[in-house]
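The next part holds the structures, each set out as structure tokens.
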Structure 1
Amino acid sequence: MSQLELALSADSSARHISFVETGRSRPSEEMVLRLAERLDVPVRERNALLLAAGYAPHYPQTPLDDPALDALRSGLERLIRGYEPYPALIMDARYDVVAANRGITMLLDGVPESLLAPPLNAMRLTLHPQGLAPRIRNLREWRGHLLAQMERQIALYRSAPLRELYDEVAAYPVAESPGPPSAEPAEEVPYFALPMRIEHEGQVLSFISSVSTFNTPMDVTVAELAVETFLPADPATVKYLHTTTG
């Protein structure tokens, strides 16, 4: 985005934006927030911008277990329970699992207790050679999708813990895809998005992942929460989940 484009978007002038960028002019608190909004800066980084400009942080960071977030937390938990029998979970900015429903619990059958110890991490669970990775039939494709997603988050948040997690999971060995199970579909199903194809008790299940975040967060914790839901990508997966959990 050019200085002129940013200035027009922020109801300012290119001259003023140039002076702010070079340090010749000190922006008001309102201008800092306006520029951050126009540039889609994450809420945590908006606080850093305010501090750099000499102002107090604008957005609080409330612990998720704080009573002030009781309504939010219970609402999110009802949301993912209502999605059952399909898998759904809630994660923070480091992909640590805040809550998960029974659909997720089913997929974690057989995962060693060492990987299930808190804090439960979605990326580690998925890509670890003792986690879900050996059962994901299109592991190389799904792994590529997840690593690219993490790279975008690192570029956005510049988080050292997230970078450490990325380096860890990217270094995991990638095993060859398992042989076809007895319940492999006889013909290929056309998918409308890249699915995660995972084996569970001899049945290959296919899921399309969708991630939802809050549109107008006013708290750092809330801004970094994400709800990931797994939509069945074929009729066989729908039937299996309703039969197994019903």
Structure 2
Amino acid sequence: MIFSFALAFLSGAEAIAATYTTKFPLTENPISENGHWINGGTTGLDWTNVRTTSRLAYGTETGSTNYDDSTALLTGTWGPNQTVQATVYTTVTGNSNFAEVELRVRSSLSAHNCTGYEINFSVNPSNPYVQIVRWNGAFGSFTLLNATGSYGAKNGDVIKATANGNTITAYLNGTAVLTATDSTYPTGSPGMGFYLQGGSGINRNYGFTNFTASDGTVSKAPNPPTSLVISPR
């Protein structure tokens, strides 16, 4: 398998950080990767699932229902300071569709309820934008925290989102392009999503070829012993 979940020791055993990395080696609908993901359709019911095939993760929306984003969140317990990164695949050409790739931080998903922060990048070259959005729980309930029309995502671009304290930041190829401040959701899980509105049959035309999520300090790790003394019998 090419996906992995690890507990990485940081700062000389001062803390433990959780990291999840995948290149989507499995063909799954919806994505699970041995139970590491939950989905917007299967778990959330009101949204749609993310599927994978041929080392690509992509959405399953019909394009005819607004705001039913294809959503997948990682399971487990995650620290509040999160970094999520993915490489974009797209062959979308200019048209009137809203086609987005999305990163999620501090998010939760249950039946008829989805909260957290979405950082989305348009892959439509005719309509470039980046947005930071707070999901408020109920289907279709969201708050736009900040947006810019100066950037979009192209094939091969690396997009990243971070949540540190009350600040959420979007990055494109290593450069910060948008920030927002919000304190509504201090914890939750990282994840990903995709959006399609006003078109159909192009879901596999854009997605992610890899994905990595990591968090800040989860818990203190014990300090290693400075010496080992063996007493005689």
Structure 3
Amino acid sequence: MWEACAGKANLAGLRGDGERAAHLTAQAERTGQLSGNISLLNGVQLARGLAALGSERPGQAHHELNRMMDRQDSAYHMPQSVWALDYVAEAATACGHVDEARGVLRDIEAVTGTTTSPGVRRTLALTRLLLAEDDDMEQRFTEATTLGAAASPWYRARVNLAYGAWLRRQRRVVASRGPLRAAQTVFDALAAPAWTARAIRLLLTASARQTGGRHHRWAA
């Protein structure tokens, strides 16, 4: 029951309904604390992180999601924490904590080892893409795309968004438009306004770069 409540909070956060997400997570957290359900407390932190990302507060998202990765935190749960790793990377890239997120990635890689779980492998691939150095980006995109063939549209859209953002940073404006538009279409269909807005900003700032315009910090 309460796991379903956390799931509803995730959806509310992704759709930008922070008030509903906060209400649902508060309920779930109380239950988790009283029952000692660490899995539920871990899920609460994921929901709070998604809500922060959904309202374009990457710094807050970074704080909430990192609690899931802290072995000393009451919300730490392994292996469940693995499923938040790509969101940790997403928040970190938006608020300047890339090196820290790379450290978290290395820790998780040590735990997951040679796992064959498709879901874990996709999460790791997207995380590596989000945190990649410029010289590794093309390879990481290929890996994430290959693993994403059987994944959800949400996953594939986030891969396209990350790759499109990198292409734009490389001044490959024309090449960036395809993945960014593909990502925007999916985010629109899934009613994820913060991600839609970011894709649009990247498209607009790519055009603005050609005419000397400025760009938003999330688009960098």
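None of the figures in this text is laboratory data; all of them are computed from the coordinates on show. Every value quoted in this text rests on a predicted model; they were computed, and no experiment measured them. Cβ atoms are built from the backbone, for glycine too; each structure is taken alone.
Here are a few things to note about the model shown:
- Origin of the derived value 14.8 (Kirkwood radius over Cα pairs in Å, for residues 33-144 alone; candidates 1, 2, 3): 2
- Structure responsible for 17.1, 58, with Rg and Dmax of the Cα atoms in Å calculated and labels 1, 2, 3 on offer: 3
- Which of 1, 2, 3 yields 0 [helix-only ellipticity at 222 nm (-39500 (n - 2.57) for each DSSP H run of 4 or more, over all residues; to 500), calculated]: 2
- Origin of the value 1.00, where Rg/Rh (Cα atoms, Kirkwood Rh), for residues 65-104 alone was derived from one of 1, 2, 3: 1
- Looking across 1, 2, 3, the calculation of mean count of other Cβ atoms within 10 Å over residues 81-88 that yields 23.9 traces back to 3.
- Structure with the greatest value (metric relative contact order in percent (Cα under 8 Å, 6 or more apart), set 1, 2, 3): 2
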